[in-house]
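**Student:** Take a look at the structures below.
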Structure I
Amino acid sequence: MNINITFPDKSVKYYPLNISPLEIAESISHGLAANVISARVNEKLVDLNYQIKEDSDFELFKFDNEIGKEVYWHSTAHLLAQAVKEFFPDIKVAIGPAIENGFYYDFDKEIPFNDDDLVKIEEKMKELAKQNLKYFRKEISKEDAIELFSEIKKDYKVELLEEIPEGETISLYTQGDFTDLCRGPHLPHTGKIKAIKLLKTSGAYWRGDEKNKMLQRIYGISFPSNKELKKYLQDLEEAKKRDHRKIGKELDLYSISDEVGAGLVLWHPNGGMMRSIIEDYWKKQHFENGYEIVYSPHIGKSELWETSGHLEFFTESMYQPILVDEQEYYLKPMNCPFHIIIYNSKKRSYRELPLRWAEMGTVYRYEKSGALHGLMRVRGFTQDDAHIICTPQQLDDEIEKVLIFSLDMLKAFGFKDFQIKLSTMPEKAVGKKEDWDKATESLRKALEKYEIEYRLDEGAGAFYGPKIDIDIKDALNRAWQCSTIQFDFNLPTRFNMTYIGADNNPHPPFMIHRALLGSIERFFGTLIEYHAGNFPIWLCPVQVRVIPISEKYEDYAKIVNSKLLNSEIRSKIDFSNEKIGYKIREAEMMKIPYMFIVGEKEKDSRTVSVRRHLKGDLGSFKLDEIISKIQQEISEKI
């Protein structure tokens with residue numbers, strides 16, 4: 001008996017009943033079979049030895065695919081746990097997922113792992129990998145699984161099992177003498193894991209909750225070849241150099257102080273200047289694109305958050321209420337409800353629409369201390385929110401405008417390479433299906449009209465609307481999420497938003513959430529790492545440093561500096577008593593784009609000797625000539 005196998009390109013081939021994904025791969029090519037990692041059969045991810053028993057949609061995954069990487073790294077996490085158990089037989093294993101770059105595994109161990117432990121565990125993993133140990137899958141009942149893990153005192157697995165609903169399939173995976181609770185799928189055998197590196201160890205609370213026990217976590221990475229591992233480790237070293245926390249301190253941009261509170265950012269003058277430049281540009285561009293600016297308070301009554309649903313669905317990320325006039329108020333986690341209240345403050349006509357309202361609104365969300373990370377994950381941040389409220393007839397035009405606006409805004413900050421995703425209706429969603437279809441089609445048409453390459457992520461939209469996410473990719477090929485264009489069919493219904501149409505009847509508007517930069521704090525951290533602190537000149541807090549060779553030339557330096565400031569170029573004089581070589585090195589360390597060095601010759605000829613950061617000496621220039629050049633560079637946002 002044959003079954004139909006439908007491939008992603010919609011081609012159909014006939015295969016025998018009970019054929020496996022690996023056998024299908026071998027029928028296509030030996031090269032594919034050697035590199036394939038996992039498969040999807042009718043939307044279900046499966047092992048390569050899975051037997052296909054019916055007509056199926058079918059897709060294979062290699063390491064160059066995100067799904068392939070996840071299976072590869074999760075399989076390596078199991079190998080890590082097996083190796084750790086070889087040295088510490090009584091250790092309790094917790095969880096070991098794949099993450100964005102690699103994997104980790106958590107262990108219940110009183111004494112933390114040290115560097116020597118990591119070296120010997122890594123060697124044991126390589127040894128086990130070479131043994132080509134097969135990953136065997138076994139399905140058992142929940143009761144049998146609890147009994148098994150209770151007997152071998154795997155308490156953390158028992159806790160996870162007890163939370164699994166009755167009747168759900170429980171699967172175990174075994175390689176060698178190590179068995180773990182896991183949904184899978186996994187690699188066919190450990191021999192596919194060719195290159196391994198354990199990166200670091202740290203403490204981690206069980207299930208991320210500070211009230212639970214502190215476990216010991218080991219992070220690692222693995223690849224199908226040593227060449228790929230070497231490239232990753234080189235990129236990792238470069239990433240360390242670009243770390244926004246390191247550069248932020250070196251350039252005196254910002255700090256986070258325990259005296260103020262974890263996750264709360266203090267912007268220093270240099271960072272404050274850059275933020276002001278970013279916000280001024282943001283505001284100017286919004287005015288030019290037909291937006292109006294609104295402002296909202298930092299707190300709101302509990303009734304507001306009850307209506308919005310935040311107290312029901314988002315309460316874990318909100319701070320405890322404060323009591324004002326015997327009423328509970330909450331720090332705002334989002335700006336959206338305030339904008340809706342402004343909209344509902346009077347009756348609206350279709351003639352007023354579309355409305356485009358934007359706000360740089362500071363919001364507060366509780367993040368667990370273990371999740372905080374520099375500027376990327378904080379507890380207080382400013383969101384560049386905007387809401388577009390329009391009629392169905394205006395929808396396509398508004399989506400096109402906001403999509404191009406988003407990309408143009410990011411390009412102005414030097415970003416060039418984008419990764420774009422269109423996420424569609426999930427299984428559980430609010431709103432009418434016809435509205436979802438219209439909104440999704442509007443997003444798709446805008447992307448295709450401008451020939452923008454994107455990836456369709458079926459069923460990955462939020463429960464309240466489809467969306468476009470725009471990620472930027474940096475020199476290390478890392479993706480950073482910035483812009484999002486998100487429909488909302490939830491809040492307009494909760495707040496009963498309407499407009500009076502041409503038929504004199506009320507109609508619900510379409511509402512689009514839109515963030516171009518996202519969180520200003522996270523955007524700033526991304527900007528630092530993307531440019532490694534070598535910012536485009538228009539963003540630099542100091543664009544020119546004037547360096548007199550000695551005290552004798554400070555008066556001329558003041559003349560030069562004054563001319564720069566009058567030309568709207570941000571400039572400062574180095575009045576220190578250091579030698580000229582030290583002053584130049586200091587300016588280079590601070591990544592100041594231009595240095596104007598002045599001495600006897602420059603004073604007499606009314607010129608400046610110019611150095612460019614990372615390029616060195618550019619020669620002697622008349623002051624007006626170099627000022628004109630810098631002004632052009634600033635205006636063109638080079």
Structure II
Amino acid sequence: MIRRDIKKVVFVEPKSTHLHVYSRITIPRLGSVLLGTIMRNKGYDVRVYVEDIAPVDMAEVLSADFVAISAITSTAPQSYRLADQVRAAGIPVVIGGTHCTFLPDEALQHAEFVVRGEGELAFQELVDAIKAGEGFEKIQNLSYWQDGRTLHNPERPKIPNLDVNPIPDYHLITGWKPGSVVSIATSRGCPFACTFCSVPGMYGHAFRTHSIDRVMEELHAYGRDASYIFFADDIFTANKKRVKELFRRMIQAGITPEWGAQVRSETVDDDELLQLMHDSNCFNVYVGFESINPRTLKLFDKKQDLGKIERAIEKFHKAKIGIHGMFVVGSDEDDVETIWATLDFAKKRDIDSVQFMILTPIPGSPDWDHLYAKGEKYVTNFDWSVYDGHHVVHQPRRISPYELQVTAIKAMQKFYSWPMILRRAFRKDKYYAFIRLWGHKMLKEWWKQNWDYVEGLRKSLYEEVKQEKPGRLRKAAAIPAAFMEHAWGGLLQAFLTELGIKVVPVGEEDASEAPSRVRQAVDCLIMPIVKQAAKGREELYAKLTLAQQAIQANLEKLPRVVQLPLFDDQGPIFEPFAKIGLFFTDNLDRVRMAYRKAGVTAGLWETA
């Protein structure tokens with residue numbers, strides 16, 4: 001139990017260490033400034049630091065009685081370092097935000113308290129309990145230490161009436177000036193279930209809103225002198241009737257600053273809504289197109305198709321509304337060609353700005369639950385600082401992590417190239433010419449900052465086979481005969497054949513009785529590594545296991561062994577095949593084409 005007199009509270013929103021296309025334009029998140037406003041209204045001395053706006057004054061932080069730190073996944077390491085520093089000074093720390101909502105035990109290694117989910121009520125109750133020296137067991141949404149162990153109190157119902165919260169006071173943010181960008185959230189929650197998104201896990205599927213009167217009050221407070229209003233809803237136009245009323249009120253009141261918001265592509269299906277967006281001075285929209293690959297859209301549970309995407313682009317542009325197109329690349333249905341096709345689509349459709357976000361299994365998303373459950377072969381990097389959508393941190397199915405990383409960044413470089421910059425400059429479109437110029441500069445800087453990261457992915461793909469590769473190749477490979485009954489065995493045989501490699505089946509008797517004959521005939525033995533017996537495949541896996549045991553008993557007498565991990569429930573994974581191909585050739589493009597053609601031959605996909 002902690003008892004402490006609290007008079008001064010400092011809130012900190014750490015800065016992400018990585019660049020992105022809009023990192024030059026700060027759109028502050030609302031959590032810290034909203035909580036700061038609540039506590040200021042209760043009489044506390046409050047400071048709010050949003051590090052994207054101004055650097056954190058550590059002397060000010062360490063003068064506080066209580067420090068609250070926010071963390072999204074990519075800023076979690078910075079949040080934890082700051083929390084450790086504050087705790088070392090003897091000041092209690094609470095961490096909140098999406099990341100620690102789903103990983104509270106991790107966050108509690110750096111703080112006394114974690115507020116999970118919506119934090120307005122829990123935070124106030126926590127401060128009151130600390131001041132009174134009371135227990136914390138009744139504070140819903142709170143995780144904390146007690147008697148050397150972590151406790152997690154139950155969730156509280158989501159706030160049904162968002163109007164109970166005050167208007168966030170941006171003047172509390174150190175360095176914020178009138179005329180800057182202002183975020184206004186008019187709702188919480190998302191009724192959709194995209195697999196890569198943590199919003200429903202954080203705020204629920206129910207769509208909860210501020211009243212129109214309350215939104216107008218906030219617009220009166222900031223809208224006349226803000227350079228830009230960002231409506232920070234997850235899907236701003238989810239309730240079309242409601243936002244139409246808001247736009248009419250904005251127009252009637254003469255409060256129509258340039259604004260933008262996240263919307264879905266079907267927004268354009270309502271002509272009246274689109275016209276009101278234009279009339280209320282909508283400058284741009286941020287649209288999660290996600291993919292032009294129909295299989296990927298289905299995998300993401302996105303509930304849209306390419307026709308909807310094309311119609312949305314056409315109609316937003318016709319309404320003179322700019323588009324920031326957000327695409328996710330690296331799903332289990334994507335390959336290198338998908339990324340280049342996405343670039344061609346974005347250029348042909350003249351999308352104003354884009355981000356090719358690399359699929360990232362954020363804690364709290366269905367993808368995290370799915371990929372994390374597969375173990376370290378699927379989630380390959382647990383450095384949260386690179387969970388920013390521009391670094392590969394998982395093992396995709398039809399593309400190697402190295403190729404995904406390089407292709408995604410190179411595709412963005414081609415979009416933010418000088419010809420694309422000049423295209424907007426010639427139109428006298430200063431804003432998007434600037435955005436594209438910034439994107440060009442940012443991506444050059446990205447390579448400087450991340451060269452070692454990319455090189456690590458390249459070595460993971462190439463170096464392993466280099467160590468095993470003999471000086472002279474016979475262009476032949478041995479495969480356990482039992483493996484030929486597996487779908488992957490057929491794919492592997494077709495793959496090697498496409499590369500011009502002879503396949504030599506090896507039975508158990510070959511491994512135990514004639515190792516020298518096998519060794520002299522082939523360059524390597526490709527050994528399937530059985531992870532577990534899939535349902536309905538127990539007999540096959542038993543054969544593979546016996547073959548594996550027999551062959552392993554004679555490893556010292558057999559040729560070099562190249563391992564092929566089996567993940568039966570996921571189907572073929574490209575990278576292990578790429579490593580096998582690179583044993584025989586250094587031409588990765590040739591390896592990729594052989595893999596795609598082999599998939600068609602083996603009947604695993606329709607076209608190469």
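No value in this document is a laboratory result; all are computed from the given coordinates. Quantities reported herein were computed from a predicted structural model and do not represent experimental measurements. Cβ atoms are built from the backbone, for glycine too; each structure is taken alone.
**Student:** I, II: which one has mean count of other Cβ atoms within 10 Å over residues 4-11, as calculated, at 17.4?
**Tutor:** Working: I: 11.5; II: 17.4.
Working through the options, I get structure II.
**Student:** Looking just at distance in nm of label points 7 Å out along Cα→Cβ at positions 300 and 316, which of the labels I, II belongs to the structure with the highest value? Walk me through the intermediate numbers first.
**Tutor:** On the way: I: 2.2; II: 1.2.
Looking at the calculated values, the largest one is I.
**Student:** With mean projected area of the Cα convex hull in nm² computed per structure, which member of I, II shows the largest figure? Intermediate values should be presented prior to the final figure.
**Tutor:** Details: I: 37.0; II: 30.5.
Sorting by mean projected area of the Cα convex hull in nm² in descending order puts I first.
**Student:** Also, quick follow-up: Which of the displayed structures (I, II) returns the greatest value of mean count of other Cβ atoms within 10 Å over residues 284-291 on calculation?
**Tutor:** II
**Student:** Taking percent of Cα pairs over 19 Å apart, for residues 188-363 alone for each of I, II, which is largest?
**Tutor:** I
**Student:** Using helix-only ellipticity at 222 nm (-39500 (n - 2.57) for each DSSP H run of 4 or more, over all residues; to 500) as the calculated read-out, with -10500 as its value, let me know the right label among I, II. Mind showing how you got there, number by number?
**Tutor:** On the way: I: -10500; II: -13000.
Derived from I, not from the others.
**Student:** Computing Cα extents along the principal axes in Å, for residues 108-475 alone gives 76, 65, 39 for which of I, II?
**Tutor:** On the way: I: 71, 55, 53; II: 76, 65, 39.
Only one of I, II returns 76, 65, 39 for Cα extents along the principal axes in Å, for residues 108-475 alone, namely II.
**Student:** Out of I, II, choose the structure whose coordinates give mean count of other Cβ atoms within 10 Å over residues 28-35 equal to 21.6 when calculated.
**Tutor:** II
**Student:** Here's a follow-up. For which of the structures I, II does the calculation of P(r) over Cα pairs in 5 Å bins from 0, in percent, for residues 260-355 alone return 2, 10, 14, 15, 16, 16, 15, 8, 2, 0? Walk me through the numbers on the way to the answer.
**Tutor:** Working: I: 2, 10, 14, 15, 16, 16, 15, 8, 2, 0; II: 2, 14, 27, 24, 17, 9, 5, 2, 0.
Source structure for this number: I.
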